[in-house]
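Student: So, here's a batch of structures to check.
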Structure 1
Amino acid sequence: MLPTLWSLVLATRGMPPLHLFAIFAIGSFVMRSAGVVLNDLADRSFDRHVTRTRVRPLASGELSPTHAWLVFAFFLVLAGILVLFLDPFTILLSPIAILLAGAYPFAKRIIHIPQAILGIAFGWGTIMAWTASRGTIEAPAWCLFAATVCWAIGYDTIYALQDRDDDRRIGVKSSALLFGSSTWIAVGTVFCAMLLLLGLAGWFADIGWIYYGALAAIGLWCVRQALQLRQTVTTPTAFHMFQQHVWVGVAVFIGIVAGFLL
């Protein structure tokens, strides 16, 4: 939700229409939920062999694939209803969101950085929010899209640290495995790229200085987190570090609003 709202607020210079704000906030929840169901469907045979995921409803047998497909269909219907309230161009872009959500669960079988596909899926909301606000796709939207991809690679690599041993054993590909002992460098690099792209988006949009102050503060925090990865982190620590990125998203959002209104 947060990258989508970054785009919506940046596109409207801090004053998004309430109906668009509501549509994209709810739509982000609905599409992410649909993606999670599809991911659990695709991964149920893997999840049974991973300590962290073996208790998921599909992996444990608590729910059947039929239940999951019904829930997935329900979320898609909700998403379709929400999209109907948008302009024709944004409606045309919406099937791409479904394709991307469907591609991610299978990416870990093919590429070594499936986190990039996750970022592309999450980032597509920034493009749709921009077109819904301005009727076209402009440079700041692409910067926000790319920043979201970099951010997802970073925080989801941290998340993947929890499953390194299990992923290696069952043959699932992961950026945490690919980067190995250089994970801290890779994560620090994508966070730097994210911040540069966010700064470029703000520059294109002619935002105020306070936004860049927020990015600088976030940058210091990201450096601290990347350095923390130089040491071996426990599973609870990795999950806690991952969860903290909610506040990164919130800080960027506040920075954009403040950059236009203060």
Structure 2
Amino acid sequence: MKFKSIAFLASESPEAKEALAKLVARHGNAEPDEADAVVALGGDGHMLQTLHRFVSTGKPIYGMNRGTVGFLMNDYEEDHLLDRLHAAELTTIHPLKMVAKDESGKTHRAIAFNEVSLLRQRYQAAKLQIAVDGNPRMDELICDGILVATPAGSTAYNLSAHGPILPINSQLLALTPISAFRPRGWRGAILPHQAKVTIKILEGQKRPVAAVADHVEVRHVREVEIAEDRKRSAKILFDPGHSLAERVLREQFRF
């Protein structure tokens, strides 16, 4: 893969803007649609925005951490960028697609590379009904919420909610409750990647629920369908030895 032209995109943080100025002075800054690669400067939130922007374009994206956690990012260095790009390992990921119907009957669509989450909007717990591929699996779950995570997103919110870490190349999804009250002992499920999850909100007027796909929020939903979107994909570049697969594996041995 040749990288003759690079587009640099920075978040609003001072560190990212400073890095942008230095790298553009060295390499120039191509128009994103015409560049051979996109270099995202910021944190994981900025990387997610960049993935959304270039989904299904085939444009490889190389992130350099100028944020906090930086799980989806490579280490920041000003030198040897072209060498790092040529040596980088390519990972292709697929997002989830969310179809949510709100209380007025309006349909909202969005995609998520990390997770689609349903969250209670008020003081009362959400009451949810869950079906997988059209088959009822749980008639009533009382909880703060629930999420469906991709392998790439399984180390994010999903892990904080005590969901399983999924190997990046596994064809699986994680279905994880958030603070389940009843049934209290239910820890969620691991599903095949082609599964379609349908979640209906019970007593929605009394117990309103919002659905969130990465950074897109829909409030007062009544039913949400979540499935992997095999027609869309994003390409991420990682330094050798620091691939997304290695990072996900490493997370399973952290204390």
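Read-outs: derived from the displayed coordinates by stated rules, not from any lab. What you see is a predicted model; the values in this text were computed from it and never measured. Cβ atoms are built from the backbone, for glycine too; each structure is taken alone.
Student: Tell me which structure, out of 1, 2, gives -26000 once helix-only ellipticity at 222 nm (-39500 (n - 2.57) for each DSSP H run of 4 or more, over all residues; to 500) is calculated.
Tutor: Only structure 1 yields this read-out.
Student: With Cα extents along the principal axes in Å coming out at 50, 44, 25, pick the structure among 1, 2 it was computed from.
Tutor: Clearly, the read-out refers to 1.
Student: Thinking of 1, 2, which structure, once mean count of other Cβ atoms within 10 Å over residues 128-135 is computed, gives back 22.9?
Tutor: Value 22.9 for mean count of other Cβ atoms within 10 Å over residues 128-135 corresponds to 1 out of 1, 2.
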